[in-house]
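Take a look at these structures.
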Structure P
Amino acid sequence: MSDRISSFPPIIDRSSRILILGSIPGVKSLEKQQYYGHPQNKFWKIIFELLNEDFTDDYSKKIEVIKKHHIGLWDVIDSCERKGSLDSEIRNEEANRIEDLLEDHPNIKAIFCNGGKSFKNLQKILGKNYKIPVFLLPSTSPLHTVSFETKLEEWKKIKIFL
């Protein structure tokens, strides 16, 4: 039996100026078929706080909000084998075609990586000479036990490009 999982399609449009990249969805996100679907993941709370939007649990409204603010969302890994949700358990990964996405969306001015795995994988995909700025942000995962306030402070870098 294979534990192969796949990421979701990108959420992006022609007006997207920022691309946020995770590694690959965890178990809860895959069950819900939602980016950052784990109830303890702070991604959506951080994004809504940064954008001065009223928080909602409605996934379709979450997507509307990031699109309204020109934010795209995807993962660096297209598929991999993994038991559980830990990035450290990822094996036999296949990369998403980030270069193609960037070519198709020339308005992207910066990439923000949600955690170290995303950042390291993106470096492998794009090499060291990025055409646009790439930022490593602290993971919003509940497994990354930095305080919400500390994560939020680092994530404020996104606002420079909004």
Structure Q
Amino acid sequence: MSTSLIQLSPEEKAAVKEVWVQLLVHKKEWGLRFYERLFALYPHMQHLFKGNMEHQGQKLVNVLTLIISKLDKIHNIREEVKALAERHKQYNVKPEYYLPFINLLLSVLAEAMGDKWTETTDQAMRKVMFIMMEAVIEHMSSGSDYQQAVENAKQVLKVAS
């Protein structure tokens, strides 16, 4: 449909990469914390996750690491994100689950980083998540729902074109 007009500045890319390296040190802890909170706030999502949550946390870290490693060409990962969305479809993940998931993830990451999570880091991570979200929306939404879903994601993630 369309490619996002959302761009990351060199400073925002650097902030995301810097904070990600620090987050990787404690990935097990924040990964488990994330899923505990997800299931407490959204118990209807728990059935989507099978097995060990430590393993699920590692999957989440792997996806985010892939995306962050490609920040200089983030719009080129659309096909990879769409493949992920297709797998999620097979697990009966509903499109409306993504925004609460992403917002909670951002909250847990910010908490894990404490004072090191700056306004620049926050805005940059929101942009990264929006670009991913837009690829998911494109894959999972019908043509008429696409633009409304994109606008909703922009509002919820607090990003501007």
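Every number here is computed from the coordinates shown, using simple stated rules; none is lab data. Owing to the predicted nature of the structure, the values given are computational and were not obtained by experimental measurement. Cβ atoms are built from the backbone, for glycine too; each structure is taken alone.
Hey, distance in nm of label points 7 Å out along Cα→Cβ at positions 111 and 127 derived from one of P, Q reads 2.7; which structure? The read-out was computed on structure Q.
Which structure, out of P, Q, was distance in nm of label points 7 Å out along Cα→Cβ at positions 7 and 151 derived from, given a value of 2.5? Traced to structure Q. Thinking of P, Q, which structure, once relative contact order in percent (Cα under 8 Å, 6 or more apart) is computed, gives back 35? Of the structures listed, the value fits Q.
Using the calculated result -23500 for helix-only ellipticity at 222 nm (-39500 (n - 2.57) for each DSSP H run of 4 or more, over all residues; to 500), pick out the matching structure from P, Q.
Q
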